[in-house]
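Pasting the structures in now, so scroll down.
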Structure I
Amino acid sequence: MEAFHYRNGELYGEGVRLQELADEYGTPLFVYSHAHFTERLGSLRTAMAEVDPLICFSVKVNTNAAVIKLLGQRGAGADVVSGGELFRARRVGIPGERIVFAGVGKTAAEIDYGIQEGILFFTVESEDELKLISERARRLHTSVRVAVRVNPDVDPATHRFISTGKKENKFGLDVARAAEVCGRTREMEGVQLVGLHMHIGSQILSVEPYVAALQRIIPLCRRFREEHPAFEYLDIGGGLGISYRDEEKELDPEAFAAALVPFLQPLGLKIVMEPGRYIAGNAGVLLTRVLYIKKNAVKKFIVVDASMTELIRPALYEAYHEILPVRQTRERAPADVVGPVCESTDFLALEREMPVVASGDLLAVRSVGAYGWVMSSNYNSRPRAAEVMVSGGRHALIRRRETREDLVRGETIPEWL
């Protein structure tokens, strides 16, 4: 399904003209497709039906309440990595038993919050964290479910900044240490070992890293299922890659299932998955208006009103995002697409064949439904952008644009100034 497409030379989101949205809500503007979210969740659930996984949407990729709610209404849970994300998930009705809490640096307050909300389990990333969870559980006179995160030391063949399952990464415990920590849970008060967890990285485009990781973890699953009465879950994480370029082939859920299900089914464990980008990435575009066309002796610059404050991935990861004209044109010329922020890294595209546009024209930056608005900032005192969702021919504002007053809300000036 292509949520964003041309019709009579104009770019649409489902059945809505993007020009209409820019005119009504202004720019920069994030636009999301309701149908894309639901289709992606459904395709993954269908592909993995033989093991009937609990699909916990990775909230960090898109925290908008409307997005979390629509997925929750269709049976998805939530993978959270902070107390704030847990609050967002619970606020829109995701039940605690469909929430898993990951992250290497959980605070005591966050652990208490997770316990109080009755989450499915905490993903344990270190020995010290396990001790703290045990302590907090004892103080609250309860028992807490935990799943130890195993770092299988597998190269996911992705960008080094989004690899999480190699031995040099900060996440999880190596196989030997994970086995030791799992064993200790039998002697600790307030904790129950209910499973193992793995997550090897993000934007993974082949099944081989997943298979390699599973082969290292499955022996532990079999061992701990025998040794721990409550052991019943294997969380295989997320990381399924999407297409950012036409020539880039995303990880097909059917191929993913065909490779993994034969390993998972014989275990007899309940399977948890934590997809984020796969569900949300291509559900969104960022609309931006051309401010100026600037040329110097060696380059042409298309200066737009979006910047690294709206989409930091190009500056942070040198990530590629396709950029389309909202009004279709065939004429192209090399240019840099840059924003107004006072940094040389403020770009959306470098040295790319771009559609020839003029001041006032609209461009659409693709694949921003994941790690778009959530990584935005107020740098240069720029109010953050609005978000809109389209569904068929309908559209609705799901986050208003920040105002200048929002920028200073919460600040106070000491009386002695």
Structure II
Amino acid sequence: MRSRVFYGWVIALCAMAVLFVTNGMIIGGINVFDESLLREYGWSRSSLKFRDLLTFSLAGVLGPLAGALADRFGVRRLMAFGAALLVVCFLLYSRIQSITHMYLIHSLFALVLVTSGLIVAVMLVSHWFVKKRGTAIGIALVGTSLGGIFFPQVGTWLVSSFGWRKAMMWEAVFPIGLLVVIALVIRNSPKDRGLLALGVEPRSAADIATGKPDIELTGLSYGEALRTGTFWALAFVAMTTFYSILGAQAHLFLYLRDLEFSPQVASTGISVLFGMALFGKFGFGYLADRVPAKRVFYGNLAVMLTGAVLLATVRVELFWIAVVLFGLGWGGLYTMLQLLTVDCFGLRATGKILGTITVLDAIGGGLGIWLTGLLYDRTGSYQVPFTVLVFLILLAMLAATRVRRHAPERV
């Protein structure tokens, strides 16, 4: 008996689980260990956060390679490799003795993000959906937000209970569980289960005889996409907003600890940010299936800008409002960047196009984390680095006006 639930929704949930663990542990959860590392080793904040510049810069440079590998070998194998590597990384992290050791591990984190992060998750979901692609991508990307809510809380509890080294070892359990999910549930395409992507009509006998695929990978080639203003506009928006996104969230824990909030409240600040991003990712992805995606895109940037302005005031009474708005705009923007890339250029070269955009947004995100720490070291306050975020988001809003569709409308 044929299941009433389309298996693509299971795939979307599995993609969400992958991002929950990989992005949740590397992007959000790792920050609650910062205070322990600074206390034990006496590093400056910019020296500590240089690790993240390494992670995201390397992830960006290797992003196009991951897209090409996923096109050739399938995302399932890449995801399994990334999850296994994450286990190794956290076990090694628990035994570091120098800042060099930490930098080496964060270089390996880049491989985890490349092989089991954003690009492969979006590629996986996009091949299972034609209709409702925005909703499906939104569901998958919720994983990062759920991980950002969960892992700071778990990490804070583990550190307070066992110390930071044993906490790192305990967290390695989560990617082990992810390996089981990847092996048992994830499939690369609908064809692997004898299905069609959602929104694709059954093929005619003539199509079957000629080998016509279920989903025609129409759209621009990689070279054609690079020659459009839209590609560079999306890349610029990704770079500037990810500078802002990662620069803010990576320092929230230390910022709140400077204000003498308890570690649990400081980790809650990160969780609230990711929690609002959760609503933004799914809600704006759902909305994008009903109203023009570009309108949603502009709205995301406006909400995020408002949150950044409030955050830059460095006023304690405005902090929680700022985090709510910043996170909400971030979440929607995160989804819309992926969806607009697919919509504007089609599926013909999705992996390579998304991978190349990731080069700039990852470098931008890494610079945001490191330079925010460097500006803090120079000024003794987060006001200047948070003000930089406001100007970058304004520039992103201007660049967003250059985005145009170059591929046919989705079926």
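What follows is calculated from the coordinates using simple rules that are stated; it is not laboratory data. These numbers were taken from a predicted model, which means no experiment stands behind them. Cβ atoms are built from the backbone, for glycine too; each structure is taken alone.
Structure values in brief
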{"read-out": "Entry that produces 28 once relative contact order in percent (Cα under 8 Å, 6 or more apart) is calculated, selected from I, II", "value": "II"}
{"read-out": "Of the structures I, II, the one that 13.4, 39 was derived from, the read-out being Rg and Dmax of the Cα atoms in Å, for residues 46-109 alone", "value": "II"}
{"read-out": "Computed 0.65 for FRET efficiency 1/(1 + (r/R0)^6) of positions 54 and 174 (r between Cβ atoms, R0 = 25 Å, to 0.05) - originating structure among I, II", "value": "II"}
{"read-out": "Which of I, II leads on Cα Rg over 2.2 N^0.38 Å, largest value", "value": "I"}
{"read-out": "Origin of the derived value -26000 (helix-only ellipticity at 222 nm (-39500 (n - 2.57) for each DSSP H run of 4 or more, over all residues; to 500); candidates I, II)", "value": "II"}
{"read-out": "FRET efficiency 1/(1 + (r/R0)^6) of positions 222 and 350 (r between Cβ atoms, R0 = 35 Å, to 0.05) - structure with the largest value, from I, II", "value": "II"}
{"read-out": "Origin of the value 18.5, where mean count of other Cβ atoms within 10 Å over residues 22-29 was derived from one of I, II", "value": "I"}
